[in-house]
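*Asks:* Listed after this line are the structures, all set down as structure tokens.
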Structure 1
Amino acid sequence: MPSPEFTLGVEEEYLTVDAETFDLAPVPDRMLEQAKEKLGGKVSPEFRDCMIEIGTGVCGNVAEAREELRMLRRSLAEIADGHGLTIAAVSCHPFGNPEETSTGHSDRYDAIAEDIGGIARRLMTCGMHVHVGLGEDEELRIDLMQQFTNFLPFVLALSASSPFWRGEDTKLSSWRLNVFDSVPRTGLPPLFGSWSDYRRTVDVLVETGIVEDASKIWWDLRPSEAWPTLEVRIADVMPRMEEALSVAAFIQAAMAMLWRLKTHSQRWRLYDRFLIEENRWRAQRYGSAGTLLDLGRRELRPLRDLLEELIEQMEAEAAALSCLPELRGTLDIVTNGTSADRQRRVYAAARDDGASGQDALRAVMRAVTAEFREGL
């Protein structure tokens, strides 16, 4: 069985904010035009007028993804500077009110807002989507989708960047998921026995006119409608580019490991979705500092211990894919804390220095926008 190439594509959604006040600010038409002139189809508007999305091309490895992301982030930051704005790669604005913003520069987003009704009023969240190229074998994509579902809580725990919402600490590491889960056709993907099972299910929605195509199905993990990839969609967007690349390396190496097991007539056990949902919730609530269910041992264990075991099993694949340092970088995230942890530390330090709650939240935004520019 020939090996897939396990190519990477990374999409990131950002917020645009005023460079002085860090309030949400709409993307000016001219800024979007300049971005498209420079970046072409790698930049696009998003659901809110204060959001913008970038996407890399097909990258052969993490090193190529780094160069593309660096170029895209740097270019967008420079263009935003010319409009008195700055870019925030954070999944929820700490104090902004989504109901005071409009949908983005697209009839598609107006149609989605109409379709989901009042849910749209609070839908202002940013994520990172990672595509892994698996070739034209559709059955392989469905098979690995089922198995990789076990790994989704790890991706969420490592990427968490949305602890604050409308001026309050939510006590969750990823509030974004709480918002996005209110949208239809989200959450963990169902179990499918084959590609034909998947297509039959999706085609019911298409043929009845509920959705135009499978791109309107927003599961945490899905086969891409446009490319021969699996798309992991559960991650919060991360301010630090290197942390984003570590999470991408984890996803890429895990899928390569699952493929290797398949070639030896082995596979990851498919656990009950109820138990995976519990781990998903624990990752959303506690981030990388918490515990997850070890479904094999039937006990709670620190995420770090589970992650170390997974990395050991993925090391050969990561080395072959030239992403072993980035994969090991996920342990640095656990050691140093996620963006959500850092945001809370910045907030607490500002409050200790006498800042008001609002000014402390502005300090959080100052920190995350500075992190966006690291390494650019």
Structure 2
Amino acid sequence: MVEAILSTDNGLVIDYCPVNRIPEIQGFINDHWRQGHILSRDSELLRWQYAFPGDMTKLSILTSREGDALTGILGLIPFRFCQRGKSLPACWLALWMAPQGKGNKLTGLRLFQRALAQDRSFVGSLGVNEDTYPVYEALGFDIRKSIPRWVLPGSSEHAKSLFGDQAIVDGSATWRKHQPESDQSPIRSTINLIEWNAESVERWDSAWNEYFAPRLMGPWRDSGYLRWRYIDHPRFKYVVRFAKDSVSGAVSGLLVYRVETVRDHEAKVLRILEFLGSGPTGTELARAVVQAAESEGVAFSDFYCTSTSFAAPLEEAGFVLEEELGVSIPSRFQPLDWQSTSLNGTFWASPEVAEDSRSFFQTSDFYVTRADCDQDRPN
């Protein structure tokens, strides 16, 4: 049981939020973050995102109070961090709000300090407010001002249905240049894609523990994590596929994506959330993405990842880094948001794990995607 922290500064109390105060949290989000934000009106999504491990009576959201007045919140999304085969306690930070006002007692910093004071080996955040960079920098976080994003252009017809004149005026030539050529020729491969079921999940856990985990840094992506993040998501429907070698029977890769219809448009987009596979496996996974994009008639497909090495099979299939397109590509679609295109992130490892977080995460093995933290949800 986590005990409340009583500050010596005139009774500021920081503790986790009881579930019976969800309406208050939602009102705070609406008033101090964005009016009508999805988390201010969808309590089921809020409960799913901030479930407190082992205790259904509270949310994993720290609150600060002076008396009964709510003065700030900080959401913590707990998970296990993979450090090349080691499973370590970790959390993502989100919903960090502490409005400035009369009598403010550095509430935001106190909430942040409370989060770091707990026994966690990794703390990270995606989609952070740039105004908070000095705080992260002072605490030794690795700051990524722009996480790489790969884009696969759809047909000009489908792109124009989304971009309108922008695709014609700003970048139609570039867009056409990078459109993948449809390849209907059969490819001999021992790799088959299989759906989520009891057998494939068991094979994935074996592959994760024996092959992927010892080579990766990032969330511990066993079947329990995949089930929570994708299968049991309360709002989005994800396609989860494992790559299986028909000769050995072993699972050798993972693909997760979803297709979304843009609000107030007929256009669709395809977003990849997981792409783990190299060699023939990576080729088959990328081919499956291209085929899905063509069959769905999407305007474009995209993939965010901290490491460029994981996107190599996608690049061979026609994906390019966003900046190479020369066209502004929105990243939120309910509704279409032209203001939000890039994604940043901050990452910290405890001193027991790394002497310097800034250098610790500078490795091609560090695999974090847009699905992590709370960056793939309705607007």
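Each reported figure results from applying straightforward, stated rules to the coordinates on display, with no laboratory input. Note that this is a predicted model, so its numbers are computed, not measured. Cβ atoms are built from the backbone, for glycine too; each structure is taken alone.
*Asks:* Work out distance in nm of label points 7 Å out along Cα→Cβ at positions 86 and 206 for each of structures 1, 2, then name the structure with the largest result. Please list the in-between numbers first.
*Replies:* Working: 1: 4.5; 2: 2.8.
Largest value of distance in nm of label points 7 Å out along Cα→Cβ at positions 86 and 206: 1.
*Asks:* Assign the value 1.5, calculated as distance in nm of label points 7 Å out along Cα→Cβ at positions 94 and 358, to the correct structure from 1, 2.
*Replies:* Values: 1: 1.5; 2: 2.9.
That value comes from structure 1.
*Asks:* Going by mean projected area of the Cα convex hull in nm², which of structures 1, 2 comes out largest?
*Replies:* Details: 1: 17.9; 2: 19.8.
Result for mean projected area of the Cα convex hull in nm² over 1, 2: largest is 2.
*Asks:* When helix-only ellipticity at 222 nm (-39500 (n - 2.57) for each DSSP H run of 4 or more, over all residues; to 500) is computed for each of 1, 2, which one produces -7000?
*Replies:* Details: 1: -15000; 2: -7000.
Structure 2 accounts for this read-out.
*Asks:* Compute mean count of other Cβ atoms within 10 Å over residues 30-37 for each of 1, 2 and report the one that scores greatest.
*Replies:* On the way: 1: 15.5; 2: 12.8.
Largest value of mean count of other Cβ atoms within 10 Å over residues 30-37: 1.
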